[in-house]
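Participant: These are the structures in question, set out in turn.
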Structure 1
Amino acid sequence: MTIAVFVGSLLLAMAMGIPIAFSLLASGVALMWHLDLFDAQILTQNVIGGADSFPLLAVPFFMLAGEIMNVGGLSKRIVDFALALVGHVKGGLGYVTIMAGCLLSALSGSAVADAAALTALLLPMMVRAGHDKPRAAGLIAATGVIGPVIPPSIGLVIFGVAANVSISKLFLAAIVPGLLIGGALWITWAWLVRREKIVPPPRKSSTEIAAAFRNALWALMLPVIILVGLRMGVFTPTEAAVVAAVYALFVSTVVYREITWKDLYAIFVSAAKTSAIVMFLIAAAMVSAWLITVADLPSKIVGMLQPFMGNQMLLMIAIMVLVMVVGTAMDMTPTILILTPVLMPVVKAAGIDPVYFGVLFIINNSIGLVTPPVGTVLNVVAGVGKISMDDVTRGVVPFMLAEFAILFVMVAFPQLVIVPARWFGG
């Protein structure tokens, strides 16, 4: 009955068109009434305490870094470098998209920011080259999914806070899985474009490649600084977010000089608005998280999943299927905040590595950003690229299936995540 009250009130509020943050508050209040615990003071304390977290400072700073990156020319130079490397091969613009997506993922950590930048820069070029527009848009959307996987990742920060798992370990463990997703997209694109009759542009000379590399070098140094700093223990993930924002600001204003001091106000306001939405969502979810603990919902979920508890692989498959279903109807951040406090006790009881689970959980939620009908990234690509939602959905299907295939390969072979994570983590 407790689970029915929580889930039913949440779904009812969402069906009425209430924003997800307020839906979470409404479901929390409903659960409070059901448990005879309603107290406005407790409600307020949990909302304030939910956002009062030092690690969560990484969210607004990574948001700011992403805004500066897109406006300050870092994204454009990374795309130009990828074009110089592989733009001349058959279907080269698709490979450029994947390479640029992996590099941008190491800068912003936001699927929406990466997808918007790639759509604006590359979709018109791909259409002019003769590629099918829905397929090109689908590739860009699927590439944007890598954003929350390869560190730095806002999704991993939120999961780390909600699950009380080391964010540094999550960052380092997600590098190889993110690259595997990029490899799956590469193979899928190569298979789809093999019959296209498109004449690629001529190969760039070594001088032109070197020039593109020099232009992009300052942008390419940012992920190196962050990952080396985390690996060597120079700074925490929260401090890494500050480093990313300050570095991006320095490069954009002093080196590339594409941002003037007059532009900064609009950039900071845009980042603040986005951060406020995410942080309020996190604060609202903490009410539900506290009540989930008080109502002992995790033990009830453990009871429901008891048939799978003896086999870690079957349990992971069951959880991943559950997250896939939820991801079709709910955005990434609320899914993390709602399911993490419910699933983590199950994962720990089954003896599954929390870092391994966290990486797969975030990958699954990231793919949910391109699964209809909600598909936040699909909406972004459709809006920026001036293409219908149906066309983007049709184009993304083969790439989405490839990403799910990689996800379940990592479920079947956990060492693909665990071994590199141990190596990077020392």
Structure 2
Amino acid sequence: METEISEQKSLDRKHWRWTLGASLANYIDSGSIVAGGAALTLWQGYFHLSNWTVGALSAFSSNAISAGIGALIGGWLCDKVGRKKIYEYDLLCYIVGIIILVSASSSWMLILGYVIMGLSVGADIPASWTIIAENAQNKNRSRHGGAAQSLWAVGVMVTLLIASLTTPLGIWGVRIVFLHLALVALITWLMRTDMPESKVWISERQKIKQGSFDPYKVKLSSLFKGQNLKDLIFLIVLFGVWNFAAGTNGFFLPYLLKNFGNQTQVTSLIFQLCEYAVTFLACTFIFMKFADNPKARRWLFLSGAGLCVLAMSLFAFFPLNTGIAILFVLFWGYGNGCGEQQFYQIWASELFPTRFRSTAQGFMWAVIRISLGFWSMFVPILAAMGFHRLGLLMTGFTLVSLVVGLVFMPNTGGKSLGQIEKEQGQAL
């Protein structure tokens, strides 16, 4: 009995170590997004960027279009050649992108560096989220997924803290911020060298080689039909519409606070740092505690998504003063820790069969991030035309996402990935 308990504890520790290695993808993704947001006003002055160039930079950054394209390619490759294969190269490319970005002497080099970073981290996200879900036990799959989202918040906090401390250094401060992300990417790559391939994926590939199943089920076209198509639409709407507001907040909050809230550069960064501290606490101590309980999922989602709506309504109906900024930090911080992003990661892994799991995530990530990229091109211009109009739009986005999540929430909590596949008629 004692031997079994000891072996179980050893297995749990191993699973958590694998989760950490995979979850750091969220750290470098979120870090690259807010690093760009923190640097935006400095870049604008240093490189004399127009509003259109600012919009283009954000659109093609790791926050949007390039990450979407990377996810589309990387997700498909992840299902074809394995989750581990993606890990062997993508973060090295990410580091190359950062080197180009920190060496930039003109705006086109900024965009090139950000595009390479985005392609790399975009490819990494579906591989990481997939392997986290496939390695975790049924009883704590959401907890492991929540750990990845907590590291998303940590990536933001550490990046913003470094950005705040290095603000007096000007453009060199920005370079230090991005170089720290290169260091984290290198450490993550080294951590993953001994990570095994997903046993779930290996088992699925063996079944496919044996060929004793309905061949229609393994055709890529079946991902865009029937239940798979319904799940794609559900998750793209749920997360994509919400991400218009979240992506704007993540990349542009310091920009908005400085230009429309009369805050200094340092104060704007501190506000965003506090917001993600609330996100980290909410995700770690509330989402990770209750999300594996099927009965608690609906109320957990409602609390998170509801506060996201309330947070964005502050921008729509009130002046952007210090008091409103503090309320926004509290409301959005909690919603960001227990709402759409966390549930999207869990459901994106649960609702699709193993053979399409990463491909589906890559496709959805591409649609969502590329759409966000086009939206981001117009954010500075829309804000200049009327900040409250922008806030009203973002309130509408979060409200639509809340309703879609509550109405179409799947009943997958506590079930194994194999059980979910059988219930949906997707098992081989």
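Computed from the coordinates by the stated procedures, all read-outs in this text should not be read as laboratory data. No experiment lies behind these values; they were computed from the predicted model shown.
Participant: Work out the source of 50, 38, 33 here, i.e. which of 1, 2 gives that when Cα extents along the principal axes in Å, for residues 57-280 alone is computed.
Facilitator: 1
Participant: Can you say which of 1, 2 returns -27000 when helix-only ellipticity at 222 nm (-39500 (n - 2.57) for each DSSP H run of 4 or more, over all residues; to 500) is computed? Display every interim value, and only then the final one.
Facilitator: Working: 1: -25000; 2: -27000.
Considering all the candidates, the number was obtained from 2.
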